[in-house]
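Got some structures for you, see below.
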Structure 1
């Protein structure tokens, strides 16, 4: 359900950025609604040979805080979700994976955003160098599966895409 820049000619474009567009969507008998049109994204849950989850500590300028997250990133059209997942895992963590499984899809904030996040499990990891963008501050964090619930319970994991990814993993793989 990722957006197409030419999706609906009745939409009024309010803002265009390199990653998304903001449009007014006309509604019947109501004022238009501002919606963010996004190309889509991926979330990757890497698991090493010892069964540890490779999460990341990622500084987020928008909230001026470091969050514990799964590696993730925005699709670069016409890039496929599978290609984006491989690219993002390598760039953010340095890992390459031998086995990939799609776990599902998430809509992160459908009240204002049409972004569809494609969720992947990555296994058979081999380490390599990170390739961070200039504005990224990311550090790998290996976590035992048994620690995840307490990290959610005590608020160490608060990121919505990470909570959704971990939920899909628990339901589909455990």
Structure 2
């Protein structure tokens, strides 16, 4: 597997079932580094130089997050705004992420039939645009739908869903040449 940087953006990771388990599963892989944005930056004061260094070192950048109202969690939006800077990710001939692959790995609590293909295209378009603008390669999405934990109910369905998602992501990452 190529060197992979997984950008984990969940505002309540300790309460999460799927995103937490997906990250734990991927953490067992060689060449995967996980950056838990909320854990690293609870005050939202992002160390831009460190994050840029981590991206330069990686071949694949995975964005792992739960969908929030058709968007990314606030910390991921801020991270993108602050880390993908002019002169680093784009502009003046400086495309330091050129050729790196982007994978979006997203969990969605609603059922799949609520999200027709054209809606999903709109949701993930910002990542595709980011990749194009920074001369990166938008590689794929891994999405899991329809699992929200109801307090008092068993978590096994969510855990199984997370493991399937992680395995699909793992297989995709191993296929990158």
Structure 3
């Protein structure tokens, strides 16, 4: 059965425009991308000396499980772009692809938590999700994401409007 409420967080701060575009091109070759949010320039968390991140969300359709999507698709794209995962959660990266939502599925296991707990903690995750799904209610939660405290920080986001438009045209979404 196909899942279409699948949202993937996308971020990069090493050659970010090139890395995000290349990652989404590789991703769309493996699974259809049906929508791409606005991408935003954001300050790196915990590392002010690093270059800014380019963050956004892609909505995909998949016939695979969440674990398979993570291990066989997203990690493969990251590896193709030279992503090296380390114990440093705030390290610079060519690309970071994370499953944010997988339909109504709830998973809380070592190595995979869906919905991603960062959704309600980071405006650069919440805002793009709300753009793609304005009435979103997170699985296991009775409150609309639009009511979450984190969305009060929308003014802190710097849209990468021209990049987003070019990306959508390139991906035909």
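Can you say which of 1, 2, 3 returns 17.2 when Kirkwood radius over Cα pairs in Å is computed? It traces back to 1. If FRET efficiency 1/(1 + (r/R0)^6) of positions 75 and 123 (r between Cβ atoms, R0 = 25 Å, to 0.05) computes to 0.90, which of 1, 2, 3 did it come from? Structure of origin is 2.
A short reminder: the numbers here are calculations on the coordinates, not readings from a lab. Since the structure is predicted, the reported quantities are computational estimates derived from the model, not experimental observations. Cβ atoms are built from the backbone, for glycine too; each structure is taken alone.
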